[in-house]
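A short reminder: the numbers here are calculations on the coordinates, not readings from a lab. Here the structure is a predicted model, which is why all the values come from computation and not from measurement. Cβ atoms are built from the backbone, for glycine too; each structure is taken alone.
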Structure 1
Amino acid sequence: MDPNVLNNMLVELKRGTQVLAVLSQLKQNQYGYSLLQALEEKGVSIEAGTLYPLMRRLESQGLLTSEWDTTESRPRKYYRLSQDGLKIYESLIEEWQRMVKDMNRLMEEKTI
């Protein structure tokens with residue numbers, strides 16, 4: 001078995017779950033680094049170079065709102081789910097649960 005093929009497949013599989021993972025952590029305000037830490041603590045690793053463009057895209061789609069906090073010595077941009085983002089997140093959860101159920105059913109089938 002070519003390990004590169006497996007690695008590429010795993011990267012592709014994880015990429016499909018990143019939006020759901022990010023949305024799940026934005027019910028309260030998070031800035032980029034705090035979001036990276038929160039995901040990492042829960043076993044989900046996303047590179048900063050992937051996360052920041054993803055958050056900007058989600059914001060441009062109206063799923064996130066953001067605001068700058070300049071009260072600290074380092075200004076931070078905080079993100080949070082918008083009302084539309086919360087609705088989309090809830091719909092994605094429902095679809096995810098259906099997909100997991102379907103995939104589990106497929107994986108339980110005897111092959112050979």
Structure 2
Amino acid sequence: MSAKQHHHHVYVIELDKAVIYEPRFRKANPNYDPTRPCVYVGMTGLTPERRFKKHQAGVKANRFVERYGLRLLPELYAYANPMPYQAAREMEVDLAISLREQGYGVWQA
């Protein structure tokens with residue numbers, strides 16, 4: 001399959017820092033560095049922009065994104081998109097781990 005036919009994307013959404021007061025989010029990020037953003041990392045067969053709008057509209061939305069989503073952070077993911085489905089699944093997890101290791105507050109479902 002050519003790169004042109006790949007249509008899966010990994011995306012990162014900045015979350016309002018108030019999300020750190022959510023017990024589940026705080027528990028998932030014990031080494032959070034408050035100088036770093038809180039983010040949601042996901043993957044989609046849509047464009048990241050379209051998927052973010054769906055989160056905001058409550059369509060198959062992650063509750064942290066629906067409540068705290070601010071904007072996409074393409075500087076953290078655009079270099080890799082689009083990609084095949086399996087690559088996107090793997091990159092979603094790898095990117096979340098990498099960002100958490102850098103001190104970001106991360107939610108990845």
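To which of 1, 2 does the computed value 24 (relative contact order in percent (Cα under 8 Å, 6 or more apart)) belong?
Working through the options, I get structure 1.
Work out which structure the value 3.1 belongs to, where distance in nm of label points 7 Å out along Cα→Cβ at positions 47 and 63 was derived from one of 1, 2.
Checking each candidate, the match is 2.
Comparing distance in nm of label points 7 Å out along Cα→Cβ at positions 7 and 87 across 1, 2, which is largest?
When distance in nm of label points 7 Å out along Cα→Cβ at positions 7 and 87 is calculated for 1, 2, structure 1 comes out on top.
Can you spot which of 1, 2 the value 16, 49, 30, 6, 0 was calculated from, given it is P(r) over Cα pairs in 10 Å bins from 0, in percent?
The read-out comes from structure 2.
Ranked by mean count of other Cβ atoms within 10 Å over residues 71-78, which of 1, 2 sits at the highest value?
With respect to mean count of other Cβ atoms within 10 Å over residues 71-78, the highest-scoring structure among 1, 2 is 2.
Quick check: 17.0 is what I get for mean count of other Cβ atoms within 10 Å over residues 23-30, calculated from one of 1, 2. Which structure matches?
This value belongs to structure 1.
Work out the source of -10500 here, i.e. which of 1, 2 gives that when helix-only ellipticity at 222 nm (-39500 (n - 2.57) for each DSSP H run of 4 or more, over all residues; to 500) is computed.
For helix-only ellipticity at 222 nm (-39500 (n - 2.57) for each DSSP H run of 4 or more, over all residues; to 500), the value -10500 is produced by structure 2.
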